[in-house]
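Input: structures, listed below.
Just so it is clear, none of the values below were taken in a lab; they were calculated from the coordinates. This structure is a prediction, so every number in the text was calculated from the model and none was measured. Cβ atoms are built from the backbone, for glycine too; each structure is taken alone.
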Structure P
Amino acid sequence: MEQSIHRFRDLFAQLGLPSDPKSIAHFLDAQRPLPDAIDLPDASFWNAGQSAFLKEALAQNSDWAELVDQLSLALRAPVAP
């Protein structure tokens, strides 16, 4: 079975968020750092549909799961001074 190849910006589009580089950077800057104690899908800034998509992607290890993991890491990165 052939897996789809998605890009980071495709994940943002799938989540219904602006997916241009400037908007992605702004989102990451505005939401980080996400505490380690909070699972990505449980973060307060997602709506119910976004949270469900993230949970499903991880639970099913879908072709989105790697990008969801990358998003989680990006949101947990320390804020630059």
Structure Q
Amino acid sequence: MSGESMLRHAASVVAERRKIYGDPAAVMAVVARRWSITLGRPVTPAEVVLCLIDLELAQLAHDPKDQDSILDIAGYAAVLQEVAR
């Protein structure tokens, strides 16, 4: 799969998840509130997305060819753009 086709696929996954779960910025805000309680400090939606990207990077360190993690990173990068507005 080329880089461009992977990005198109990631965009379609983000769009599909938006239909299922709603606005990604709203979802990340909910996760941020939950993590704030768990961690005992304020967590921002952008921090949630960055941590999820980091999780995918850790998985890629184990298997650099893991296409799912690469796709997820691209999708989370798009979500980061939305929550960082």
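Kindly point out which one of P, Q the value -15500 was derived from, the read-out being helix-only ellipticity at 222 nm (-39500 (n - 2.57) for each DSSP H run of 4 or more, over all residues; to 500). Only one of P, Q returns -15500 for helix-only ellipticity at 222 nm (-39500 (n - 2.57) for each DSSP H run of 4 or more, over all residues; to 500), namely P.
In terms of distance in nm of label points 7 Å out along Cα→Cβ at positions 12 and 28, which of structures P, Q is highest? Structure Q comes out on top. Source structure of the calculated read-out (Kirkwood radius over Cα pairs in Å, 13.5) within P, Q: Q. Quick one: distance in nm of label points 7 Å out along Cα→Cβ at positions 36 and 52 came out at 1.8 when computed from one of P, Q, so which one is it? That value comes from structure Q.
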